[in-house]
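The structures come next, written out as structure tokens.
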Structure I
């Protein structure tokens, strides 16, 4: 069975976005060590899961970087566009993005069906509401929490729908030169 990995940036106090989804608190000046780590992480996946609300911004951002082959992010941006994506939506009937398919049914069934397919692991990026639903339904197998060196007053969280105790095993903790700390947890 394929694993579903969550890669998410968060503040020290657990927010994944400002109250309106702002990301100005994130560390954007990534050093080579974190860039290499994230690139290597994506070698183990062949599918990206996202909620519909995040997909436009995600694909547009990577398309901008791929438009310039001299951009130092070009190789990773190309990888982000080339990896097939599954977009979870209740409103769309047809995908409007390249290299994407839609998942329009029950979240648990659709996710478990994807996990049971052959292939590499999958990674999920967001948005916050979609990820919160995956967390609530215990569908994430490994949590890659990139904790930024910042605290924000209030914002979006992915753990707001947790209604029972969830025990995790800490698999790895690593500090990157840009100040971000990665904690990897696996569900018990």
Structure II
């Protein structure tokens, strides 16, 4: 049986966000994993709710398997812990058990360190502010759609980041399809 992947797409008052980037990742994953080079346009499968903020979850393998809509409320994050792991999550698999097993109940969220480098949280890509530039890990676990968009625009710069360098940064941000690029304040990161 083919593994399922998914895209999480922001829908607000009927407007669908970031479709270009979701389509690109979906079609690239389908090509690499299932050798399917027929392009799909995910927008053709979405019937967006017209009022409110929703998380649209499209599950797929070589074909679209399901589409669900969930009212969205952001996760409150005040504490993070850096967790070492050799996890491989370059595709957005529906089965998130390997990531969920890394979570620490004593913290709101984690930052995953792989091969001595910071990568992502369990739900978002990350970026750190140097005082002049926003840098994002050169080797994320998953290349997110907002990250891809901000990289192409030149807003983000890729660089290897070690936890020992965190004191050099004045701020950090989380980014994913639902929250966009969100600067974090008053959050403790435990090494």
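Throughout, read-outs are computed from the coordinates displayed, never taken from laboratory work. If you're wondering where the values come from, they're calculated on a predicted model, not measured in any experiment.
A few points about this structure:
- Answer label among I, II for the case where relative contact order in percent (Cα under 8 Å, 6 or more apart), calculated from the coordinates, equals 20: II
- For Rg and Dmax of the Cα atoms in Å, for residues 59-114 alone computed as 14.2, 39, the structure of I, II it came from: II
- At a computed 14.4 (Kirkwood radius over Cα pairs in Å, for residues 67-154 alone), which of I, II: II
- For helix-only ellipticity at 222 nm (-39500 (n - 2.57) for each DSSP H run of 4 or more, over all residues; to 500) computed as -4000, the structure of I, II it came from: II
- At a computed 9, 35, 37, 18, 2 (P(r) over Cα pairs in 10 Å bins from 0, in percent), which of I, II: II
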